[in-house]
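Next come the structures, one after another.
Here, each number is a calculation from the coordinates, and none is a lab measurement. Predicted, not measured: the structure shown is a model, and the values here were computed from it. Cβ atoms are built from the backbone, for glycine too; each structure is taken alone.
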Structure P
Amino acid sequence: MDASAKKNLLIAQLLVHFEQDISRLTKLGNGLRMLGIDTNDSDTLDRISAYPEYFTTLISYSELGLLSKLEESVKVIKGI
């Protein structure tokens with residue numbers, strides 16, 4: 001399966017989890033990008049699939065508003 005198909009599958013699964021709330025999906029995606037997690041990369045998507053417990057932690061952080069706090073920390077440290 002190519003990266004595009006893997007990403008579409010992940011998006012579909014996340015939308016089910018988020019009850020079709022695209023804003024929650026966008027919030028998670030923005031947080032992942034800021035942390036340097038490339039969801040367009042096939043290897044990254046494979047690791048998400050292989051280690052769902054770690055990805056679930058990131059989803060939980062996003063839902064609790066903690067991922068955005070990590071984003072702020074990364075921005076400060078990077079000088080962004």
Structure Q
Amino acid sequence: MSMLETKKDILERSDYDYNFRRMVYFNRKARKVFSVEAVEDHDENWLQARIGEENGPQEWRFYFTREPSQAVQQELVSELE
């Protein structure tokens with residue numbers, strides 16, 4: 001099993017879905033978004049730690065290799081909610 005498949009399994013077991021158009025994994029309940037690049041660039045421990053992080057009930061967290069602009073964040077939230 002490749003490293004990316006292992007990470008994909010971690011995300012799927014944690015109820016993350018994949019958005020093909022945006023190339024992100026997201027979880028509406030957890031209010032978190034991971035870019036494919038961030039998942040590829042970090043190891044499983046990093047991914048599991050970020051999945052386990054707490055955030056406020058109205059706050060979305062974005063895990064990207066480069067911080068997305070406010071406009072991109074707002075677009076994603078609007079699209080995913």
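Quick notes on this one:
- Read-out helix-only ellipticity at 222 nm (-39500 (n - 2.57) for each DSSP H run of 4 or more, over all residues; to 500), computed value -25000, structure in P, Q: P
- Test item: distance in nm of label points 7 Å out along Cα→Cβ at positions 9 and 65 calculated as 2.5, pick one of P, Q: Q
- Which of P, Q yields 18, 51, 27, 4 [P(r) over Cα pairs in 10 Å bins from 0, in percent, calculated]: P
- Source structure (of P, Q) for relative contact order in percent (Cα under 8 Å, 6 or more apart), computed value 25: Q
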